[in-house]
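Any read-out appearing in this document is the output of simple, stated calculations on the displayed coordinates, not a laboratory observation. A quick note: this is a predicted structure, and the numbers were derived from the prediction, not measured. Cβ atoms are built from the backbone, for glycine too; each structure is taken alone.
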Structure I
Amino acid sequence: MPDGLTDSHAHLSYVSERLGGACMAGLEAAYGAGGALIVDPGVDFDDFLPRRERFGACPFVRLAAGIWPDAESMKDVERRVAVLDTAVSDPSCVAVGECGLDYHWMNGTEVEQAALFGAQVELAVHNRKPLIVHSRLAFAPTLSLVRTAAVKIPVVIHCFGYGEDEARAFLAAGCYLSFAGNITYRKSAGLRAACAIVPDDRLLLETDAPYMNPEPGRGKPSSPLDIGRTYAAVSEIRGSGPGHLAALVTANTRALFG
């Protein structure tokens, strides 16, 4: 697979910290002349402006703003969401996220996480912008919180981490599913089964860089330059040619994020 394939979810500031300037220069070279995109999501309530200053001029980058379910934000939901609202209103912000529920780390109670996530769902609906969702070990409550929003705005379940049944439920609700490098891992049969059933127009691929490096790089920091191995695996899973898959994911990402 060639370099410069669309990556629907990569934390470029973290990639720069982990892999340095040479990697960023490589991204410029690989993506600068093509039509592929990289979507850079938010994590902290106030990280949008620094990321806009750093990456906003890159024609292949699209910026989102959101609050990951961290403990500090759950203690300060109203103020932090108000700051986030300003970022989301910026024309260069294409989506709200990433935000959601994480029942692995459990940085807050289920009620606290739902309050932070629910406020951002409302923000996305109010601004008519797509919602990028983090969901770990929290399928049922995530589905409950996004079901109504998904008929009003696009909802992307990023780094999809469930099986075929959960995929069908999210798809029935109208969601898009984005698969990361962990689909290449040996014990990810459920992910591969889920990926096989996603309609072409609801499929996205990502690195979640600098995380989820596809095999054989598992455990090492990743960048969008590693996403070719995920494309190759998904091409085999879905029985579609690499060129068709690359065009498909780029078209879906552009339709969602401009």
Structure II
Amino acid sequence: MKIDGAAAVVTGGASGLGAATSREMAQAGAKVAIFDINVDTGERLASELGGLFVHCDVADEHSVSNAFLTANKKNGATRLLVNCAGIAPMARIVRRSGPHKLTTFEEVIRVNLTGTFNCTRIVATLMAQLDAQKDGDRGVIVNTASVAGFDGNVGSVAYAASKAAVAGMTLPLARDLAEHDIRVVAIAPGAFDTPMYGTIERRAASKMLKDVLSPRRVGQPAEFAKLVRHIVENQMLNGEVIRLDAGIRMAASYSD
């Protein structure tokens, strides 16, 4: 799909992987709309990129529907969606204070999984009504899974469950939307230099890097964004979950 001139939406686009993706899409010529709950950061980045910020709760049906109406009115019909919105609170199942809070688990699922599905289903319905581009694509959707969805470590049950589900729905989504010429791909990043990674205790983060094959460092958000761009531009990528992790296979625990 041609990015230059296309309308793109990036959820969680105000920081981390989402912010890098917003920058990459803007540099490629897309008209970018940032959907996020962080108003100050989102508006600042949108202003820098000459894009649009829309306050949006990705798991709320009306919030997302209204956000797409706003984005489409300003930028034209959305052709590209990159779902980066997510949270990652860590908690063991059995703790001194009692069992893992059900509300925490439900909130992680709500944002990471339901939010991804909600934005995808709404934008896909809009994309299906568009004329195809010259190459045949009507739209491209890129979702964010995680290596934790395959080998999550201690304390990551809620996060791992949500990201495993994002990975698991990639092929069914691609199959559902094939008749409309809408491609769906997921990226499963490993350890990346984002605010989410920064919440990990320093010693645990250092231990995690020992399981990275090469290069033995954290990934940069710009590297994630470049893969997003390649997925959009490479029409043969569809229905796939791509690990972007320098070969890491996470250990059971990184705590002492």
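Between I, II, which one scores greatest on mean count of other Cβ atoms within 10 Å over residues 75-82?
Across I, II, mean count of other Cβ atoms within 10 Å over residues 75-82 peaks for II.
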Problem set entry | Test item: mean count of other Cβ atoms within 10 Å over residues 59-66 calculated as 23.9, pick one of I, II | I
Seminar exercise, completed: When distance in nm of label points 7 Å out along Cα→Cβ at positions 51 and 155 is calculated for structures I, II, the one with the largest value is II
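Hey, helix-only ellipticity at 222 nm (-39500 (n - 2.57) for each DSSP H run of 4 or more, over all residues; to 500) derived from one of I, II reads -12000; which structure?
II
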Problem set entry | Value 25.2, calculated as mean count of other Cβ atoms within 10 Å over residues 35-42, assigned to which of I, II | I
Problem set entry | Rg and Dmax of the Cα atoms in Å, for residues 43-98 alone from the coordinates reads 11.3, 36; which among I, II | I
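Give the label, chosen from I, II, of the structure having the highest value of distance in nm of label points 7 Å out along Cα→Cβ at positions 83 and 147. Don't jump to the answer; show the numbers that get you there.
On the way: I: 3.4; II: 2.3.
When distance in nm of label points 7 Å out along Cα→Cβ at positions 83 and 147 is computed for each of I, II, structure I gives the biggest number.
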